[in-house]
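Student: These are the structures, in structure tokens.
Please treat every number below as a calculation from the coordinates, not as lab data. Not measured: the values here are computed from a predicted model. Cβ atoms are built from the backbone, for glycine too; each structure is taken alone.
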Structure P
Amino acid sequence: MSLLEDLQTTLAEMDIPVETGIFSDKAPEQYLVIIPLADTFDLHADNAPGVDVQEARLSLFTTGSYTAAKKKLIRLLLRDDFTITGRLYNGYETETGYHHYTVDVAKYYEMEV
């Protein structure tokens, strides 16, 4: 599995559109964009990577109250063993009418030999 696959599975329960990189369709009242951030190796005593750490940023956009969607998103991520590395309310975008909230996540995968 990969972080993007795992996120798609978890985020399906949000019942809102999700895209990776950029939202290409006409924007609905609420949607999520996944932005891959990093793929790193966790080092061990022998300097051989044993864990692949994958990170992404989830950008939640909503024209209504963002708090209910934020709470549901956080609960789903924690339930499915994602590590939340950051959360930030980016503000209300007056030009678009959307609240923008981001959640940074990481997940650790054993290296496949």
Structure Q
Amino acid sequence: MATIQTTQGTLRISLTRAEKVLGLLRDLEVPLSAVRSAEVVPEGLSAVRGLRAPGLGLPSRRIGTWRRRGTRTYLSVRRGPAVRLELAGQRYDSVLVTVDDAPAVVAAVSGAGR
């Protein structure tokens, strides 16, 4: 399962080796100043929008890059709550990741970005 960590001025999303291989992704690191918003999504799988290009799309798991007109989403979700981050001026426009304690992660990201 992915983890989200904040350090002084940086947000880092770390994936497991399997997630990297299956989703054709790398760990993502962005400045906290690029995070426009952070929210908890009650059901991560139902929040996925767009087409997979490239990545893995199963009924219970989605990993990879999802695209829709004008947006790219960095995605690693399964059933359950997820964190959605909207980014500005980065390779990805948004991030949707299932984590263990989504409300705590959103609070940490929101608190660190201020």
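Student: By the measure FRET efficiency 1/(1 + (r/R0)^6) of positions 33 and 81 (r between Cβ atoms, R0 = 25 Å, to 0.05), tell me the structure among P, Q with the highest figure.
Tutor: Working: P: 0.70; Q: 0.45.
For this comparison of FRET efficiency 1/(1 + (r/R0)^6) of positions 33 and 81 (r between Cβ atoms, R0 = 25 Å, to 0.05), the top structure is P.
Student: Of structures P, Q, which gives 7.8 when mean projected area of the Cα convex hull in nm² is computed from the coordinates? Please list the in-between numbers first.
Tutor: Numbers: P: 7.8; Q: 6.2.
Only one of P, Q returns 7.8 for mean projected area of the Cα convex hull in nm², namely P.
Student: Same structure again: Taking distance in nm of label points 7 Å out along Cα→Cβ at positions 25 and 65 for each of P, Q, which is largest? If you can, show how the numbers build up before the last one.
Tutor: Numbers: P: 2.6; Q: 1.3.
Comparing P, Q by distance in nm of label points 7 Å out along Cα→Cβ at positions 25 and 65, the maximum is at P.
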